[in-house]
1. When helix-only ellipticity at 222 nm (-39500 (n - 2.57) for each DSSP H run of 4 or more, over all residues; to 500) is calculated, the result is -12500; to which of the structures P, Q does this value belong?
2. Which of P, Q yields 63, 36, 30 for Cα extents along the principal axes in Å, as computed?
3. Could you figure out which one of P, Q the value 18.2 for mean count of other Cβ atoms within 10 Å over residues 103-110 was computed from?
4. Taking mean count of other Cβ atoms within 10 Å over residues 39-46 from the coordinates of each of P, Q, which one would give 17.6?
5. For structures P, Q, which has the highest computed value of FRET efficiency 1/(1 + (r/R0)^6) of positions 71 and 135 (r between Cβ atoms, R0 = 25 Å, to 0.05)?
6. Just checking, which of P, Q has the largest value of relative contact order in percent (Cα under 8 Å, 6 or more apart)?
Structure P
Amino acid sequence: MINSIVDKAKQDSLTPDAVLKDLMQGNVRFMDGNMHERDYSAQIERTVDGQWPKAVVLGCIDSRVPVEHVFDQGIGDLFVARVAGNFENTDILGSMEYSCKVAGSKLVLVLGHESCGAVKAACDDVQMGNITSMLKHIKPAVEASKTDGERNSGNADFVAQVVENNVRQTVERVRQGSPILNEMEGKGDIKIVGGVYSISTGKVTLL
C-alpha cells in the first residue's frame with residue numbers, strides 16, 4: 001500500500017506501475033470489506049497547504065461508483081473527474097493535464113462501469129435536451145460494437161461491449177487530444193489506462 005502522500009518528494013518517487021498496483025490492491029480491499037481505517041481529520045490537516053495526488057480518475061457520475069471508496073483511497077490521494085458516460089472533452093483534458101503535468105500525478109485511469117445509464121441511452125438513441133448532445137461522445141462506441149441481437153439497451157451483452165469500447169476509445173482520445181499527456185506517457189512519466197467497474201461485485205477489471 002502507498003500511504004497518503006504528504007510531500008512532493010514522495011510523489012516524485014512513485015512510478016506509474018506502482019500507483020496502478022496500489023489502486024488495484026485497494027479495490028481488492030474494497031471487495032473484501034477490509035478497507036483501511038482513516039483519520040479524515042488528520043488528512044484534512046495534512047492537505048491544507050498542498051496536494052500531491054497519485055492519480056487522476058475519469059469516472060461516470062453514477063452514484064453506485066464512489067471512486068475513492070472503490071480504490072480504498074483517502075483525502076488528497078486522487079483527482080477525480082466525473083461525467084455521465086466517462087468521456088473526455090476539452091475541460092477534462094485540461095484537468096488531466098493539470099493533474100499530471102502541473103500537480104505530478106502518475107496515472108490517468110478512465111473508469112467505465114457495468115450497466116451504464118448513459119451508454120444505454122446512447123444505444124437507444126435517446127433525444128432529450130442537452131442529453132442528446134452529450135450522448136454524441138458515446139455514439140462512436142455504439143457504432144464500433146457488434147452483435148447478432150438487438151442494438152439497444154435491452155441487449156445486456158451489447159451494452160457491456162459498448163461500455164468497454166467507450167472506455168477504450170476514450171483512452172485513445174485522451175492520447176490524441178492531449179499532446180502533453182501523450183508525450184508524458186511516451187517518456188514513461190505517466191500511464192494512461194482504462195477499466196470497468198462491476199456494480200454487482202465491486203470489482204474493477206482493467207482493459
Structure Q
Amino acid sequence: MDGSGDGADTIKRGRKFDQVVDGARQVFMTDGYEGASVDTIAKAAGVSKATLYSYFSDKRLLFMEVAQRECAVQANRAIDRIEEDGSPREVLCEAAGHMVRFFLSHFGRQVYRICVAESDRFPEIGQKFYESGPMVVRTMLMEYLSEAVDRGELAIDDIELAADQFPELCKASLHIPLVLGIKSEFTDAEIDRVISGAVDMFLARYGVDGAT
C-alpha cells in the first residue's frame with residue numbers, strides 16, 4: 001500500500017471496515033496523504049497491517065473512501081443550512097462559510113491535490129469526489145435558488161448556471177494562491193471578506209430589491 005495506484009481497485013468490506021476507515025481518517029487529517037504510513041494507519045485503527053491490506057489493497061483507495069465520507073459530511077452541513085429558513089443573504093453566507101473553510105482546510109487541500117494528481121490515470125477519483133460533495137451541494141443549492149425565485153426573493157433565469165457561479169465567486173483571492181503555494185493560511189477576516197463579496201456580487205446580479 002504505497003499509494004502508487006498500482007494495486008487492484010478492490011475494496012473488501014467486513015466487520016472492521018469502519019474501524020479501519022476511522023483510523024485512516026485520523027492519520028490523513030493529521031499527516032496528509034503522502035505522510036500517512038501503513039504502520040501509523042494500522043496503529044490508529046487498532047488493527048494489524050494484514051487486516052488493513054485485506055480491506056484496501058491501495059492507499060489511494062483508502063484515502064478516497066475517507067475523502068468521500070468527509071466530503072459527504074461537509075456537504076450535509078452546508079445542505080442543513082441551505083434547507084433552513086432565512087433570507088438569501090443569510091443562507092448563502094452560511095453555506096459559503098462551510099464550503100470555503102472546507103476547501104481551505106488541510107484535508108480539503110489533500111483531497112484536491114490527489115484528485116488532480118491522479119485524474120489522468122484514474123479519472124474515477126475525481127468523479128467520486130465530485131459526486132460525494134460538490135454535486136450534492138450543487139443540487140441542493142439549485143433547489144434553494146429555485147424556491148427563492150418562486151418566493152420572489154431572487155430573479156434567476158438559469159438556475160444551473162447560478163448554482164455553478166456562486167461557489168466560484170467564493171474562491172476569489174483564495175483558491176489560486178492556495179493551489180499554487182503562494183499562500184497557505186488565511187485569516188478569518190480574509191475569508192469573511194471573500195464570502196461577503198461573493199454574496200454581495202451574487203445578490204447584485206440576482207437579488208430582488210427588499211427581499212434579500
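Derivation of every value follows stated rules applied to the coordinates shown; laboratory data play no part. This is a predicted model, so every value here is computed, not measured. Cβ atoms are built from the backbone, for glycine too; each structure is taken alone.
1. Derived from the structure labelled P.
2. This figure was derived from Q.
3. Of the options listed, only Q reproduces it.
4. Q
5. Once FRET efficiency 1/(1 + (r/R0)^6) of positions 71 and 135 (r between Cβ atoms, R0 = 25 Å, to 0.05) is tallied for P, Q, the winner is Q.
6. Comparing P, Q by relative contact order in percent (Cα under 8 Å, 6 or more apart), the maximum is at P.
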